[in-house]
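The next part holds the structures, each set out as structure tokens.
Values quoted throughout were computed directly from the atomic coordinates according to the rules given, and no laboratory measurement underlies them. On a predicted model such as this, the values are computed, not experimentally measured, just so you know. Cβ atoms are built from the backbone, for glycine too; each structure is taken alone.
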Structure I
């Protein structure tokens, strides 16, 4: 049987998650990209808790195209992480290619002061 695009993405995501895990010292920065928005959260996998979350739908619509919105979300998550006392994270691209909006979010988070 032929795999759908969604099944292929799920396989890639599971392959990435085998190698990446968030600890209390270095939690996981997870990214989800939809057609209209981008979401990210910082997760402690030992407890299974979300420590910080941000999205492009938060506090109204961020101006600009989707890539600029993703960069703004990256800076927002970095700002929230700093206030929560989180300095370093492990980046989980969520099965997406490190390109476009996912890359913009990562660059925004780095500019905001997160280390990964």
Structure II
């Protein structure tokens, strides 16, 4: 699957996406650029699906992306069970408009309640 490069090296991009995922699960809403939000969204959906499975293998697979143990616990114990009946579409993307400094398009990525 092709990815947006986001002007970063592969390792920097991977670290940035992992940190953004942790922030999304911690605060349940993040404000970022549209391009980053569109890259984070499928990863978040995948991790919530793993959380819904809830077995040890799924937890270890999710731990590759979410390396904060407290946030991983929150994902499996609080966030994923709320989507038990939902077949997908766990995130919502709001476009905000251009950022003041560099006119980069901004967006809010949040977990659907």
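Values computed for the structure shown
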| item | result |
| --- | --- |
| Winner on volume of the Cα convex hull per residue in Å³, for residues 59-98 alone once structures I, II are ranked, highest first | II |
| Parent structure of the calculated result 0.70, given that FRET efficiency 1/(1 + (r/R0)^6) of positions 3 and 75 (r between Cβ atoms, R0 = 41 Å, to 0.05) is the read-out and I, II the choices | I |
| With distance in nm of label points 7 Å out along Cα→Cβ at positions 19 and 35 derived as 3.1, matching label from I, II | I |
| Computed -14500 for helix-only ellipticity at 222 nm (-39500 (n - 2.57) for each DSSP H run of 4 or more, over all residues; to 500) - originating structure among I, II | II |
| Given 3.1 for distance in nm of label points 7 Å out along Cα→Cβ at positions 51 and 67, calculated: source structure among I, II | I |
| Which of I, II leads on relative contact order in percent (Cα under 8 Å, 6 or more apart), largest value | II |
| Winner on mean count of other Cβ atoms within 10 Å over residues 43-50 once structures I, II are ranked, highest first | II |
